[in-house]
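Some structures to go through are shown next.
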Structure I
Amino acid sequence: MSDIENIELSFLSIDDYQELKKAMIESYANMPESYWNENHIKALLDRFPEGQVVIKINNQIAGCALSIIVDYEKFGDNHTYKEITGNYTFSTHTINGDVLYGIELFIRPEFRGLRIGRRLYDYRKELCERLNLKSIAFGGRIPNYHKHAKEVTPKEYIAKVRRKELVDPVLNFQVSNDFHPSKILKNYLEGDEASGEYAVLLKWDNIYYEKQNIKASTKKSLVRLGLIQWQMRPYKNLDELLQQAEFFIDAVSGYRSDFALFPEFFSAPLMAENNHLSEPEAIRELAKHTSSIIYKFSELAISYNINIISGSFPEIQNDRLYNVGYLCRRDGSVERYEKLHVTPDEVKVWGMERGNKLKVFDTDCGKIGILICYDVEFPELSRLLADEGMDILFVPFLTDTQNGYSRVRHCAQARAIENECYVAIAGCVGNLPKVHNMDIQYAQSMVFTPCDFAFPANGIKAEATPNNEMILIVDLDIDLLRELHQFGSVRNLKDRRKDIYQLKRV
């Protein structure tokens with residue numbers, strides 16, 4: 001329409017009834033008796049005024065959406081329209097319900113093609129999110145089914161519509177607005193001969209829904225990271241190294257960071273005092289400091305109110321040498337992670353063993369994963385973590401050359417894209433001329449994102465200056481990941497062909 005002067009979304013009023021009735025009759029030409037009486041509309045407005053909206057074009061009603069809130073468990077997926085509406089009385093509406101149920105949505109014929117229905121659906125989605133409801137549900141008519149009822153079942157009909165072999169404008173429109181068919185409802189709407197009284201149960205899940213919890217919760221959706229690009233330099237002793245570590249923790253916590261990420265083997269300068277020993281002996285002497293560092297880090301996590309990812313250290317268990325790190329949470333709890341793939345150099349020079357534990361860690365900022373350096377070059381590990389709900393992957397690393405750094409950097413960026421998560425990497429810079437096998441370092445700490453419209457086009461959220469000691473402060477919005485999983489241009493996690501390949505733990 002070229003003569004549109006204004007389009008307005010507004011709450012339905014009882015004063016609109018006569019015009020509403022006329023609009024309903026026009027919209028359901030094949031079902032002329034299918035309109036709500038004035039007492040029905042009044043009951044809806046009395047019970048749930050927020051759920052009843054109209055679109056007006058040039059002050060005329062062009063479309064309408066009516067809805068109620070129901071306790072869905074009382075009805076389940078096998079219900080009729082009459083049951084869900086309480087025999088058309090709307091007595092089933094309850095403010096303690098968990099699902100926004102759509103009982104009516106129509107567009108007058110003369111206003112179709114203007115995407116008015118999308119505006120009404122968008123309002124319902126916003127309302128569902130604002131009221132913290134689990135989902136939207138409704139029984140969708142399939143008005144073209146009567147043309148094919150002799151040849152196909154309702155299930156086959158829906159499949160053909162989804163494959164674009166048949167056209168059903170109502171179902172196509174609902175699917176295009178992110179509603180997914182859940183099941184076939186038989187004898188749903190009495191008198192709907194065009195649909196054979198069948199309907200498709202359609203649902204839209206609220207990805208922001210939070211189940212009410214009787215416990216106090218401080219889980220955050222906006223998360224701030226503090227990455228520490230550590231300069232390798234001589235230290236007189238462990239206390240001096242810990243003073244430098246506390247300086248960085250103090251700095252990133254001063255910016256109210258939720259996490260501090262240290263690099264792999266940042267304690268290596270302490271090996272200088274054992275340079276007279278063989279390399280396997282020197283690394284084992286360094287391992288003697290690990291428990292003291294973790295004890296101090298746990299204290300600092302509490303006192304600075306920050307979750308510390310310790311990087312990694314050598315550790316001896318049962319006379320075997322491992323590359324491990326610790327997550328020191330600000331609530332005082334501590335958990336261990338291990339390097340699962342050790343490099344050929346770590347095996348040849350130090351005799352280091354591979355770890356065996358892979359897990360997702362729960363934090364007050366969501367679920368995180370931690371992979372040490374070389375591990376990020378194996379895509380199976382981060383995919384397993386993503387399947388368990390990981391939002392942020394932390395990668396402490398140590399690389400001596402730009403070649404090695406490039407392997408870590410590019411693999412980490414790939415992990416962010418394919419797993420629809422954030423990836424933070426932090427490394428060491430500088431030189432240690434008095435420490436064998438640790439003489440040079442190259443690093444550029446970075447944070448990577450998926451590549452979609454809500455994120456940077458190049459997938460890089462922030463980057464440090466290469467080979468300079470510094471901190472990098474980065475804010476991440478976890479809710480953007482939820483939207484990406486559901487509405488992304490591509491959906492790497494959802495679109496996997498699990499019918500031809502699978503990944504599982506041994």
Structure II
Amino acid sequence: MAMVTKTIKLGVHREIHEIKRQAILHTQTLYNRVIAFYMDFFVAHLSVLDEKVAYTKKNGEQAERNWTNQELLTFAEVHTLSTKAHPHPIWPLYTSLPEGMPTDLRRAAINHANGKVKGWYTLLQQWEEGGKKGGQPQLGEPNEPVTFYASMVDYPELDLSPQVKTQHTFIAVKLWYEGQWQMVPLPIVLPKYAQNTLAASQEESRRIKSETESIKARKAPKEKLTSEERAVLRPQVWVALSLSIYVKRDKQYPNHTRFALHVPFEKYIETPKKAKDQLQLDSGLPVVTVDLGVNRLAVMGAFVNHELIATKFIHGGELNHKRHLLLNVINKKRAQSGRLQSGVQDNQALWAKVRNMDDNAARQVARQIVNFAIEHDAHVIVLEYLRGYRAPKEKMSRSGRKNHKRAYWLRGQIMEWVRDLAFREGILTVERNPAYTSQMCPHCQAEYRHVGVRIKHTFTCSNPNHHYGADADFVGMMNLYRKWQRTFSYPSKKSKKDEPKPTQAIA
């Protein structure tokens with residue numbers, strides 16, 4: 001079993017009331033002040049991060065470990081909060097903050113500060129052990145989004161009516177509102193996919209709560225859970241975790257400020273088996289092979305029992321053309337501006353547009369590939385193994401070469417997203433060497449191992465006894481399946497016959 005996560009971004013409506021807008025900003029300010037307070041506290045007690053605690057492993061062996069996050073949280077609360085057991089803390093928190101801050105919000109800030117100090121302290125130790133090369137790592141000032149635990153969020157009861165594609169609803173979070181901490185409903189733009197995910201999350205949360213109560217009812221107070229009981233309590237569908245409010249600058253919104261809720265989700269999946277094990281168990285299991293390209297971003301084929309049952313083409317000529325036009329504009333502007341300054345990014349808006357186009361295309365193509373695999377119940381996705389970029393030999397303009405390079409990089413982005421999305425669905429991704437995949441006939445027998453004829457995007461088999469022609473990318477996709485099955489035959493290497501050396505002319 002493995003836990004996988006994803007995040008859904010829900011935009012807060014642009015016409016949010018000004019009082020609520022100020023409440024979000026004020027809450028973020030207070031939250032970061034608490035983070036800064038506890039960062040100073042942990043920096044003053046760095047010895048705690050190095051301190052070891054003895055514990056017993058499951059096999060009975062004695063070992064040592066660092067303090068857990070929960071132990072560090074308790075340590076920070078004991079020395080900063082006034083309680084009956086500790087009425088006079090050595091490092092009081094509420095000296096410059098409004099009292100009554102919600103416990104979960106304060107604990108979220110403590111955990112945030114703990115993580116930031118741990119990361120900085122690790123970098124500092126590495127810097128000192130490495131001979132103090134480069135600049136010394138700095139802790140910096142916190143500017144973090146507000147994280148809300150479950151007790152501080154109220155989700156609406158969502159309607160699953162299929163007619164609604166996008167609706168506006170309210171998600172309430174606890175904010176510093178009009179001088180006190182209270183639940184404030186925020187207007188949210190809720191797409192249909194997010195609505196379905198939240199509805200399924202609420203149903204799964206209720207199931208886990210009910211199962212937890214029934215298990216506790218039949219067990220002793222401190223009796224440990226069995227592995228079967230823990231498996232029952234694991235989320236089988238996406239379950240929402242602690243959401244965060246992000247504040248970003250955007251000129252299209254009032255006061256040039258845009259708010260968004262980032263809701264992380266998690267679920268447990270069965271870890272996919274290794275490729276060798278799956279192939280041994282069933283050589284004809286459902287597999288999807290993908291050939292990545294430029295004018296065709298992806299050519300997919302679904303195979304079941306060694307037969308091709310479905311194909312899908314994703315064209316990328318329009319993306320390639322638009323990117324080329326933008327790179328042309330960048331080169332023209334560079335020629336007009338003269339020599340570029342070192343360390344200064346030129347044409348920031350245009351470069352951002354190029355990057356966003358590629359990133360958006362990579363995400364969409366990866367999602368279509370994974371959906372295609374899910375649709376045909378594929379257990380494995382076979383991709384090409386990408387090597388280092390090699391510049392084309394033919395003459396090209398400067399913008400053409402840059403476009404060619406970015407088109408090659410796009411394949412790597414697509415593969416990264418495919419790996420991530422496929423693993424969330426329990427699908428294994430493997431890579432195979434792309435050598436000769438678009439140059440060998442996928443239907444010729446192993447005895448005939450001659451390179452076919454490829455002219456642009458068209459492949460023609462060179463076997464005189466077999467007349468076959470097809471799209472070169474389609475042929476590459478078919479041969480990737482042969483490489484997965486280990487039936488692909490590389491071209492034969494004919495030894496050159498010894499030829500007599502030409503006689504020298506005698507004058």
Structure III
Amino acid sequence: MKKTLLRAVSVILVLSLVFCTSAVSFAADEESKDSAPFRISVTVNGDAKTERGFCWYTDSQTDSLVVIDGVDAKNISYEDVFEWEGNFCHKAKVTGLEPGMEYSYTVGSESVRSLQGTFTTDDGDSSFGFIAIADVQASSAENFEKGADTLRAALAAMPGAGFAVNCGDFTNDSTNEEWDLYAEAFDELNLSYTLAPVSGNHDGLGVWHWFDNMFNLDTSESVQVLNGVNYSFDYGNAHIAVLNTNDLFSVSLAQLKWLENDMNSTDKDWKIIAMHKSPYTLGKDGKWPDALYLQQSLTAVADRCGVDLILSGHDHQYLRTKPLKANKLSDDGTTYVLLGTAGTKRYEVRKFLVNSFINTEYIAALNIQKGGYGNYWNGKDFESTREENIGGCFNTVNIDGGKLTFNSYILSDEMTDENGERIITNTDSFTLTKETGKNKATFTGDNTTSEAEYYLGIIPSFAALAGYAFGIWLPKFLWIVPRILDSVINDDTF
């Protein structure tokens with residue numbers, strides 16, 4: 001009897017132990033699942049040789065912890081964790097890094113860590129490269145994956161890229177659901193490089209604070225952070241300014257002043273701007289006043305400051321201009337590149353814009369993907385087609401002293417080689433050269449904008465845009481109304 005009772009008690013104890021262990025394990029698994037970091041990014045934030053910004057999210061509120069191999073924890077500072085749209089945002093900044101070093105890191109909390117990521121700091125040398133993409137602008141898991149494929153191909157084409165510029169429209173509607181789909185497709189890729197993000201209209205207009213809350217950027221000189229961030233950084237012998245073209249629907253006078261001061265504050269050999277909306281385009285958004293206003297306002301600053309290259313997105317086609325100054329051809333002007341789309345949403349040419357809003361003599365290269373064809377500019381027109389031109393577009397920029405080499409590629413949607421790999425076509429290539437050591441810094445003052453200064457400048461900014469819209473844009477638009485109607489009726493495009 002005693003033995004039977006002892007056996008029964010033993011069985012009960014074993015079952016209790018198993019149940020408790022399972023319950024603890026289940027609870028731990030649930031805690032791990034809820035607090036696992038996602039939407040992870042490492043961004044330029046300050047000095048690219050010694051500093052980086054980190055941002056990630058968790059489903060539940062946890063502590064924040066970044067661990068970087070070889071970096072003292074005292075060099076990592078944390079912002080307070082805050083709730084955003086039902087999730088919890090974590091931001092941290094690391095300082096005191098060594099130039100030209102590859103670092104391994106994880107983010108998360110004391111109990112739950114991310115996969116290991118890596119980034120490499122700028123070594124300050126005048127030889128480096130970076131990637132440029134734009135407009136993933138997806139809503140579905142399938143299309144986010146296709147955008148990720150484009151970035152994956154870019155990272156493979158330039159494995160030593162110092163950073164990657166994304167010229168905006170990361171998602172289509174900037175919702176939690178879409179950013180989660182973005183994270184599922186891109187998080188593992190984003191663990192392998194430093195990002196320089198640009199706010200697109202789908203990241204900022206009408207979706208206040210989403211962009212600033214998705215990334216950890218240097219906002220110290222940004223004129224406002226409601227619908228995007230403007231910032232700048234040095235890398236090698238280049239100075240890169242990132243603009244927010246959601247600022248009063250285009251770009252405010254305060255931001256233009258910031259840009260001019262910023263470009264005049266550097267003695268770097270190369271001056272580059274990254275932005276979302278494009279001053280020169282034949283896509284569907286080229287017909288509106290904001291694009292033409294950029295042709296007047298932004299290009300004037302670029303001319304005065306000797307900007308070499310301006311990268312943009314927004315209009316979902318690839319277009320490169322010849323060097324322009326004062327909206328005319330000039331050997332010492334600025335080259336403008338509309339980067340194409342890394343995603344699947346693509347725009348054809350609006351023929352009514354040709355030689356009205358942009359002269360064809362300004363076009364150096366053009367690739368259009370719409371309706372199953374891959375048209376390109378052949379020097380006379382854009383009626384030539386190439387099947388390989390249909391796919392996600394990515395671009396690489398190599399700088400070696402006084403030589404800048406730009407290449408644009410398309411990862412074919414469907415065409416494959418003999419090994420079954422999707423074909424990558426180099427669709428455009430150009431080189432800029434210059435004598436180095438000639439740029440001098442001419443601005444050394446405070447380049448911040450107070451809140452009062454910004455809001456006092458809103459009316460003059462709108463007045464400048466409105467004056468241009470009614471004085472220059474409207475007559476141009478009315479003049480081409482017959483061509484617009486023809487395009488709507490015969491081509492079903494507007």
Distance in nm of label points 7 Å out along Cα→Cβ at positions 175 and 255 gets 2.6 when computed on, of labels I, II, III, structure III
On mean count of other Cβ atoms within 10 Å over residues 263-270, which of the structures labelled I, II, III is highest?
I
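No value in this document is a laboratory result; all are computed from the given coordinates. Being a predicted model, the structure only gives us computed values, none of them experimental. Cβ atoms are built from the backbone, for glycine too; each structure is taken alone.
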